[in-house]
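Engineer: Listed below are the structures to be examined.
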Structure 1
Amino acid sequence: MQLIECVPNFSEGINLGIINQITAEIESVEGVRLLNVDPGKATNRTVVTMVGEPKAVIEAAFRAIKKAGELIDMSQHKGEHPRMGATDVCPLIPIANISMEETVQYAQQLAKMVGEELQLPVYLYEAAQPKKERSNLSVIRAGEYEAFSKKIVQPEWKPDYGPAIFDVKRGATVIGARDFLVAYNVNLNTTSTRRANAIAFDVREAGRNVEENGVKINKPGSLKSVKAIGWFIEEYGVAQISINLTNINITPVHIAFDEVCKKADARGIRVTGSELVGLIPLKAMLDAGKYFLLKQQRSTGISEKELIKIAVKSMGLDELSTFRPEERIIEYMLADKTDSKLVSYSLSDFADETASESPAPGGGSIAAYVGALGVSLATMVANLSAHKKGWDERWHEFSDWAEKGQQYKNELLQLVDADTKAFNHIMDAFALPKTSDEEKTFRTEAIQAATKYAIEIPFKVMQTSHASLQVIRAMAETGNPNSVSDAGVGALCARSAVMGAFMNVRINAAGYNDNNFVTDIITRGNTIEQETIALEAAILKIVNEKIGV
């Protein structure tokens, strides 16, 4: 399935009635998910994030642009953020299984619809704009709404679509295609817009114009792929640096934050926190958490949840309002809320579900969970060792082991649910109709495909649990000696996971018709099982010698 994201910015951030009517248009389109609505009172602007299949997103964006033009009167609009129309800007962003070139075609299609059907002036920007001199949003929007009555009649500023006539009520709209952009504001302990702008010019790629030896030259800022301006937010009573990170692979959010801190400090100003506008990829938050832990010389091998917490606290993302990861991280927003995962259960609920009359979760899921617990113990030993007094010079060594442990733990937790789904696939296949020869053939093929999958999942549990023993052994040998028994219990768990998962491989293999596949996987499984038993014995020998009693 192709997925694109659309992030229209509407010039209304105060009247929730108007905002709700616009977002209702988006929600009326099947195949589109409204992920986030982020109104700002001081900017009098709302950033909306939606995602879906391209044609559905185009239809939703068109309806929202139409409704915004009906409800918003730009002649009455006041706000801190630069703007030129009721729907100020509407970018499309490729998310999954779609190229930028294809996304550009959809952006141009939307622009054509808006221009011709709504008779609204539309400008293309970024990748959707074939004319390089008109691709930059800030260049298109220069002069803002107030200057557009004169700008739009200039030949060089004829809209790409729609009439070259100033629309007093709706203004003009900019539609484009771009890579994922993070909108991000950094809070300062000053009320001075001028000083905030000075810091913005210090960091933004465009920098500032300076005079040297009587000649004006451009002095670039310190950060690539960064746009920034300074403004005062009356709602908060502070000045901010408003930043657009146009490529977070070049300048991640944590680097932008730290650089603003440095430049602000040099000007006698302190950063007090920051705020995210719209959504952010999960990786950006995890990278930020690891970055700040590394600066503290602390282990980065902690859970996803804790890494996000470190990132939020380090950048003060919760200074102005509560930061809820489930509402701000795009992967969390895209997750299927109706999919009840076993790994999200409490321990008691998981045990109750296992003990119920339902055949799933069964031994395969339990084997995966036991494996996850085993490597989690080793990861705990690694983190304790990284923080052990007197071992400061070894923190990075143990941090690396903890990260490996986290990776194995996460893989095994995913396999807990995967094994139960594999069992359900078999049950679904057996439930298929078999009244005709065609139905019988289809049912047999479905049963065989589901059976193969039900063999592969526990085999993956075997492989991952066996691999996790390298972390467990390292912690038994070199980790905090006070926690060596934990490494021992981890080894016992890993062996149980391998042997338990192999039972599931073998019982499911009995129902699979491809003898070559079965022979190969059973042979490989026997090897993994024997290696695991030997490795567990070696680890327990180390553990028992260190315990000594």
Structure 2
Amino acid sequence: MAHPKVVVIGSGIAGLVSAVELAAAGLDVTVLEKEAAPGGKLRQIGPGEVRIDAGPTVFTMRFVFDAVFAAAGTTLEQHLKLIPAEILARHAWDERQRLDLFADIGRSADAIGQFAGAAEARGYREFCTRAGKIYRTLQDKFICSQQPGSAFELARRVGLLAPNELLGMSPFATMWNGIAQHFNDPRLRQLFGRYATYCGSSPWLAPATLMLVAHVEQAGVWFVEGGMHQIARAFEGIATGMGAKFRYNAPVASIETKGTRAVGVTLANGERLAADIIVFNGDHAALASGLLGRTAATAVIKPEGARSLSAVTWTMHAPTSGFPLLRHNVFFSNDYPAEFDDIFIRRRIPNAPTVYVCAQDRGDIDTTLNGPERMLVLTNAPAIGDTHNFTQAEIDACQAKSFEILRRCGLEVTPTSDNAIITTPTQWNQLFPATGGALYGRATHGSMSPFRRPASRSRISGLYLAGGSAHPGPGVPMAAMSGRLAAGAVLMDLRLSKPKAALPGLSRQTATPGGMSTR
């Protein structure tokens, strides 16, 4: 066989990146997607004809995407227009208490000094230094490499070379305690603790290493012209140009195996496609629960730990007034501990939520818009969409609480059946089965949680894993990195097994190195 046949299940960002890199390497790639368009969570919906990003809204870690475009022999600038953000986000506690964080650390420190005093500004600079050190320690040895398999192996990689760096990460401290070492003001602890939610986690349970998220934002946040969905469209176009085939409205019913090797897929309509290599771009809980067949369930260990955050979202096209919105805006709860107790302990929509608003017709300059504008309004919620069908009364109560928070901070906007589409954990679970609506895989709770994510190679030869529930974790750039790692594992195994011209599939031997991790 001249070109091994690859089937990519799912066209989320990880599946798209794998498709691009494998097609660029000359493999015969087919992408199967159950929805009508690519992107997974990078989707656009809206009332009427309006298209609004209804998933991830922040573009960071540009180097990951530059590398994918380079692998395809092109550049990011030829396909996307990025606008660097000067203000990372505007934060509000009420009409009088507001704080902007800037891409420039000095400007942020000055703003924090005016907001909370000189001591807090010094604490912020120390916090930034620490976050940068954590990130630099983990970038090459964990984030951009195949999963080390255990905390001991990561400690060996880092500690033998730089023991002080290992201790500086505070791997056994919680994020909340780590932040408390730098900030006394409860509002600033709340603000920087929110970075745990970028991984769908609680700052009281997440490890202090997640402080690295602060450095990721400071290294650059961009606005994507046309919306985040354009990233998916760009990769779809590149992969298609290199010969990859995309089939939409094509849900996969099962992954077929022969012995211990994946050999193809069967679609929901009964059609069967043979494959030498399968890249599964979905939550590995769907595999483990048997949604893609009993044999495929053996490919991964059943997910451990709490599910990550889900959300109730309003994808809106409506007029606003009162609050000077920027692109990214956060309106904080007046009882932050109770918000996470409600979600992770009581398993209910919080009574006092923090609300995020992405105003997609704005940048980072105060402007006045006439008429309706495009927004994603998001409140965190528990991932119980597979066991609890949210009633209209619950949705109405959540909406009343969330938009009351906005009014308390000065923002007037009213959702109606004509200007908003509501998505609850129930709908998120329908979009991403077996997750309960969890948007980030398993929660990153405890120092060992990053090592419970599956690596690129599954337990079944020829079946590879990519997506936010796999290593290195959730978020658009991390999921893209998982797609790169999966493609890299495929190409490495092809070189290690047999010449491409004679390769009927992957041998059992090549599925072993770097496989699933255990505690």
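Engineer: Thinking only about distance in nm of label points 7 Å out along Cα→Cβ at positions 98 and 442, which of 1, 2 has the largest value? Don't jump to the answer; show the numbers that get you there.
Structural biologist: Working: 1: 3.1; 2: 4.2.
Going through 1, 2 one by one, distance in nm of label points 7 Å out along Cα→Cβ at positions 98 and 442 is largest in 2.
Engineer: Which one of 1, 2 has distance in nm of label points 7 Å out along Cα→Cβ at positions 370 and 386, as calculated from the coordinates, equal to 5.1?
Structural biologist: Numbers: 1: 2.9; 2: 5.1.
Here the read-out was taken from 2.
Engineer: Out of 1, 2, which structure matches -9500 when helix-only ellipticity at 222 nm (-39500 (n - 2.57) for each DSSP H run of 4 or more, over all residues; to 500) is calculated? Please list the in-between numbers first.
Structural biologist: Working: 1: -18000; 2: -9500.
Going label by label, the one that fits is 2.
Engineer: When relative contact order in percent (Cα under 8 Å, 6 or more apart) is computed for each of 1, 2, which one produces 10? Walk me through the intermediate numbers first.
Structural biologist: Working: 1: 10; 2: 23.
It traces back to 1.
Engineer: If distance in nm of label points 7 Å out along Cα→Cβ at positions 362 and 426 computes to 3.2, which of 1, 2 did it come from?
Structural biologist: Working: 1: 0.4; 2: 3.2.
Considering all the candidates, the number was obtained from 2.
Engineer: State the single structure among 1, 2 that was used to calculate FRET efficiency 1/(1 + (r/R0)^6) of positions 450 and 466 (r between Cβ atoms, R0 = 25 Å, to 0.05), giving 0.50. Could the numbers behind the result be given before it?
Structural biologist: Working: 1: 0.50; 2: 0.90.
Comparing all candidates, it corresponds to 1.
Engineer: Okay, moving on. With Cα extents along the principal axes in Å derived from the coordinates and found to be 83, 74, 40, which of 1, 2 does the value describe?
Structural biologist: Details: 1: 83, 74, 40; 2: 69, 57, 46.
It traces back to 1.
Only the coordinates and a few stated rules stand behind these numbers; no lab work does. The model shown is predicted, which means the values in this text are computed figures rather than measured ones. Cβ atoms are built from the backbone, for glycine too; each structure is taken alone.
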